[in-house]
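Please treat every number below as a calculation from the coordinates, not as lab data. Predicted, not measured: the structure shown is a model, and the values here were computed from it. Cβ atoms are built from the backbone, for glycine too; each structure is taken alone.
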Structure 1
């Protein structure tokens, strides 16, 4: 009888204990939610003074206002910067996260010259499943340490060794473009992109994937689809929670693409680590296998994969965009194209020999063309920093945790510093004594 009583009492105590744990967990969750809501409401009130484009809804912010299509969204942002050019900054809420758009040189300078406002945007977290905490996504001490380790791998003498690869792939591209001579207008973007991808793969991982001859590369498709999904997710706060995101079709597609990307890099990493010392021409991956920090520690397998994936992601698309816009602007401005042709004739004559480093140094006008192209169409038209402390921008108090979104595309079109900003004028880049009041006006040339 006593044993039965103890058993019943034990069950009651167990149930009571479980109920207490659940109650405490629930109370803790409610308390955290209340604290978060109070902080959110306080930020909302304190940043009310900052100009905005339209009414923001609690929790959703301006998310419902943003265009879903990537091209339309970019055009929407540029339209805002043109319409509100006279206003020093604009406030946007993406879900519960406040953002300020900066497109005037004076205001961009406040952020980029600060030794404290160096934290990467919190939105970069959506790149982490793919790129980990590499140079693009890391911050603080890890970023400083990693940058110090990697800087020697980008020394100009090392980059010279990749010129043969660039010449080889450029020749393939030229042969493909020759088929369109004296034909109808065509879109060269795909050709340029595949050429850039071939170059970046061979220089970064020592593998020629033959993208220019294989238009249906699984890796190529995964790179572009992953990029689209990441930028789409950033604009949709209801997709930020990983568990929720993976319940949708796009979440499963994200997981599938991620496996393709990491498998490709891991296969190359495993094969290269055992053979890199035997290769005469060393790829970026080989250099990563050799670098050490101040204490002599080498990068781990995961560290190296992060940096190779980052290099692939940042390198091929930005380069392709710059080349495409350069060709477009040359085709649209015959007088500029003629000057480039004359300069090429002066350097190469009738020769079809590969370009050398010394040749590139002589192509001064072509360099101006590329710089002016980057002014009009920066390869990175938008990037962001997460403010680590409160700061004042144009007389407005911007709170810690706000995303400072810098828009080089609009910054480079400020008529105060670039007269006739929409005109393509390569000469302005080579003009002696052309003194920029703010070095950050051409920010895309240095990021």
Structure 2
């Protein structure tokens, strides 16, 4: 048994308790009890003890849209002209990088951000991968990296026609093979989804084939939706319909599907997302950095669409993403009263529900029976902290680098800022060598 105690426990979730001098008792992969540290230590004296020293004990963070491979772009000269549009960014940066990745590149591009996830308290991610010249085995390489680092992760390969039909079909096969492997040997740490890039790079033929393949496996999709205006304009010009309408036509939407971004959608499309129970994931920093616009998050939430929060690879720090989401929607609406409740709902309410659909089990709450994904955060509140104001404390007082200890699935991955059984120096050295090799090939 493991007892994380002597801290201020934020259970979050429906229980929504703040327990001073509280503790969380873990057995194997699950939480078995939450309460006062003194009581738990008295009844379970042999449990291994992690002393939080009065700091916060709370559920691990969940990132519902990530691109691990994008890590290899940090500091890279893409040798392209400065972008003037989102299309320029795709062609001048991401579609250059992803074509150059080898299997070892894919593996190490996963290891390094997974370490950052641990160090910033992100215990679960939903990744979206692309390496069109190295498709076969890429999801298995990323899965290997996630297992070695001990981070809970779902993976998919983004099918696209941008490099021809043969490569598109190889992407379909990689999704099918990985999902089938996950289904044949189910485990709570790895899951598979069916990846698609976006409407503007997918033909009707490929969409139909992908839909049929996913349906045969009972799998959901992970797809970029109307991220830039280019996606909408392409769909209107070629097919005479909007992006969400086209995806609905091919049975891509549904309660197992994640529709990412949804920046350029209208009220009718929001109604379709609601009707089909499709999950949406908002990525505020990426949308701002790519200058694609502001997702109508507030309107979607008001209409009952389940909207989660991701990073799109922009960062591994979900505390950071939530801060940006809060100020972005205030700024866009010119209304300082909005986003106080909506952003915490996305991160602390909807993300756990999205994760539960993928992996099964209870996420996002320190309660008996939930997965033992727990973090200790270096934050001693300067003002009273209670069940009604903890969101303000986390918003203004906490960042990912405040995380001191990270436990995932009952396994300690970082203790007092020291990674456990992970050679970060060696991984970083090899990662830099491989990244330089990729850069040299541009």
Structure 3
């Protein structure tokens, strides 16, 4: 099948490269000059484990363009829209890029074209219907259908989530359009592709569900899923704060809860809160949608409030031990919003760096791969110092903050750390270090809820 993907970000690149890997001919359109230049050279402008390996194995079936290619577009049976829908100031989704992409695609389609336009961008409920209505007259006589096909990718695990999904959701009005999506995902639904070498676990799971519903329901599935996961994290974080007051250990509580099959163990890791490119904007957009339709969604609002409070709670824990932060030097280990990605968008770690600096601290920050992106958000200064070498970041600091649960941190030489820090204070915002080991080396250790 010939497929065109509009948008070469995390979702577009992963989707397009994986479609190519399983046997389709794919053209990915990316207008950003820096991104396109990297792709032309065969390099990825993002960090996503395993994606470069798949790209190299799919080079004969994938092309990159910096503008819509009329010939390739009109030869495509499936056109995937995967552009950004960032939040507006009021929390609603900004559909400017989506409208521009759809308008451009339609302007290039010949009357004889027969294609399905799949909206993979995360959009508010009703967007697909709005597009069908807006472009209905223009498309009169065309055999073009809009469908909703939301993505459920975790950054850092996006390749696995694309090739081994739990479900594929398609919101469509036309049976033929559903057939096109079913064909596109056929190798994934049947798992007929060659397993990538770097994927070692989770390949024996059940085949994915192929769920067909209305466009509105498909759009809401995406928002409802992310809001529920965000709520689950906020819930365990509130339990963690209670654990600290009553003397319980949130890790034990989460284990006792999560082994109940009705609850499950995922997303029950207490810490400094959720962030990234999805949860913050998707919960905000869902709340705005509810407001427009007279629905309260109070539980989602509560989850957002708890998440906002976690950064304050964590900083207050630091201040209660270290005292006034003015003039103190703090090491921050981790800048990306989660491990295995260089994405710092809405990262709790970056927000903590900003708060610490505003309180007068000097921050020495490090991350295995996200420093370059972090510099774009918080430029280096006399108050924010980025160190590639973690031990440089630890030298002469008054305390150490673990803000992203990179596996690198648990493998540090803690005896060396004990020798080079000014004060042996560790605040583990991700509960990823060995408390007993550190206390045995004379460190004061405080996690979240333990």
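Taking distance in nm of label points 7 Å out along Cα→Cβ at positions 116 and 132 as the measure, the highest value among 1, 2, 3 is held by 1.
Supply the structure label, taken from 1, 2, 3, corresponding to Kirkwood radius over Cα pairs in Å, for residues 324-411 alone with the calculated value 16.3.
Clearly, the read-out refers to 1.
One of 1, 2, 3 was used to calculate Cα Rg over 2.2 N^0.38 Å, for residues 100-171 alone, giving 1.29; which? Here the read-out was taken from 3.
With log10 I(q)/I(0) by the Debye sum over Cα atoms at q = 0.07 Å⁻¹ derived from the coordinates and found to be -0.33, which of 1, 2, 3 does the value describe? Value -0.33 for log10 I(q)/I(0) by the Debye sum over Cα atoms at q = 0.07 Å⁻¹ corresponds to 2 out of 1, 2, 3. Using the calculated result 2.3 for distance in nm of label points 7 Å out along Cα→Cβ at positions 60 and 188, pick out the matching structure from 1, 2, 3. Going label by label, the one that fits is 3.
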